Structure P
Amino acid sequence: MLPFWISIAALGLVQAALVAAPRPAPAFAPLEGLHSRWWALALPLSIAIVVAAIALSSAVADLLTYLALIAVPPLAALALAAIVRGARPPLALLAVPLFVLAWAAEGTLAGETAALALSALACVSLGWLLASLVGERWLVLGIYAMAAIDVWLIAGDLLQGPNATLNAATPVADLPRLQFASFGSAVMGFGDLFIAAVLGAILARNRHRQLTGAALVAAFALGFDLLFFALDPLPATVPVALALATLEITGGRTPRSE
């Protein structure tokens, strides 16, 4: 088992990679009718509703693990085919061996790496699709709101119980658990990857700003990890929000479209 400091640092660097990964999200004519600022609520509500629902019924955790099992592999394939930089349609087939490895080598570092890759790639697709539907100004506000809710839930000891229930949910036949990110001795929520992918989609139109954002997320995540010597758990959405705020404050402002 990898030491915790290496494990959590690796997950923070995965967040940074998710910021750097996506291509710019184009406007799709079939999606024009769905374009709305209200989709930005998917960011904060993805934490608030899930936590509340699991707190009310642990069966929701089982539902979510099967939802992730069904949705994550095709979303990962989509990212490899069309969304990550360097994507090519044949690369979508890589999702198959990644899933097989995550299943066959469950509990090993190789299996965890494959599952993490699938979940991370799926988040790239989700963030990219969300950026196709929502004005960037509203996504920025959504990122801040998601991080604020995450901090509030952890500070109030409201997240820990439902989160543990969700992480413990296991599909039949020891199929991969793709509803969260696990690497070595550290665990990160699916939402922590999702928020990083959304930031990457926001910044993707300017490659320099996107890479700067990725570097800032890496720096803040690695620095934030030092707090684990005194506090546990910590809201891993915060480094992403801090990176975004730094970009805005220092003049690398994100585009403000409706």
Structure Q
Amino acid sequence: MSTSGHISDQNLTRTKSIFRLHTETCNIWSHIIGAALFLGLLLHHVLFDDAPLLQKATFTVYYIGAITCLGMSASFHTLSCHSLYIAKRWAKFDYAGIILLTVASFTPWLQYLYYCHTFLRDLYMCMVALLGTFSLVITLTEEFEKRQYRPLRAGLFIVLGLTGVIPALHYFIMGGVAETWLQVGHCMIFLILVAVFYISGGLIYANRIPERFFPGVFDIWGHSHQILHICVIIAALSCYHGAITLSNERHAGLHPC
């Protein structure tokens, strides 16, 4: 059998393993289901929803970011046991997907939060794109993938996500905190939830809770990486719900310029 044929058989074997119960089963399926969910949202929004073209285009960026991130993650957890080379390559894809989702998450929020302030919208979008590019370059370096940089990886993703605090605070300062909260507070609550779940998931992942306290107990269910995956899904859905609510209200004229 040729080398390429042997590798193909190995890949097929790893792919079939998603239907077995093991340490990575929850990690794989949580993000396969998540990717399918956002694919469904994308198809429904673009093909069947009677929504403005701007809204469809803006949220398509977010849907693609979510699908790519979750798909990369599921692929990494499926194929990482193939070999050290494949594990390292797909780990980089996994990290790149996280960064892509984070940057894509800003798109609908900045578009509709700064709906009446196009210069600030474009400025903050450029800022996020630059920070995302920097994070991507750092992430793809060989040094970054070493075990001792596990907390740094989580920290980098958290810092990138927290850059959203700057445009949010700026928007509240411009309009007055109390008045702005009365207008968009019901949407911003979901943005706060996004931060809570991303930060909580990142900290749990970095500190390996709870398996560090109970070795062997959470090998199959309930270990930190699984908790991180669930937090990512909840955060992504919270981001979507808050942003789609805000965009619908903008297009309905509830928040005129």
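For which of P, Q does helix-only ellipticity at 222 nm (-39500 (n - 2.57) for each DSSP H run of 4 or more, over all residues; to 500), calculated from the coordinates, equal -26500?
Q
For distance in nm of label points 7 Å out along Cα→Cβ at positions 47 and 87, the calculated result is 2.6, so let me know which of P, Q that is.
Computed on structure P.
If we compute distance in nm of label points 7 Å out along Cα→Cβ at positions 111 and 247 for structures P, Q, which one ends up with the highest value?
Between P, Q, the highest calculated value is found for P.
Which of P, Q yields 3.7 for distance in nm of label points 7 Å out along Cα→Cβ at positions 55 and 79, as computed?
Attributed to the structure labelled Q.
Work out which structure the value 34 belongs to, where relative contact order in percent (Cα under 8 Å, 6 or more apart) was derived from one of P, Q.
Among P, Q, the structure yielding 34 for relative contact order in percent (Cα under 8 Å, 6 or more apart) is P.
If you rank structures P, Q by Cα Rg over 2.2 N^0.38 Å, which sits at the top with the largest value?
Q
Read the figures in this text as sums done on the coordinates, not as results from a lab. Treat the numbers as computed from the prediction; the structure is a model and nothing was measured. Cβ atoms are built from the backbone, for glycine too; each structure is taken alone.
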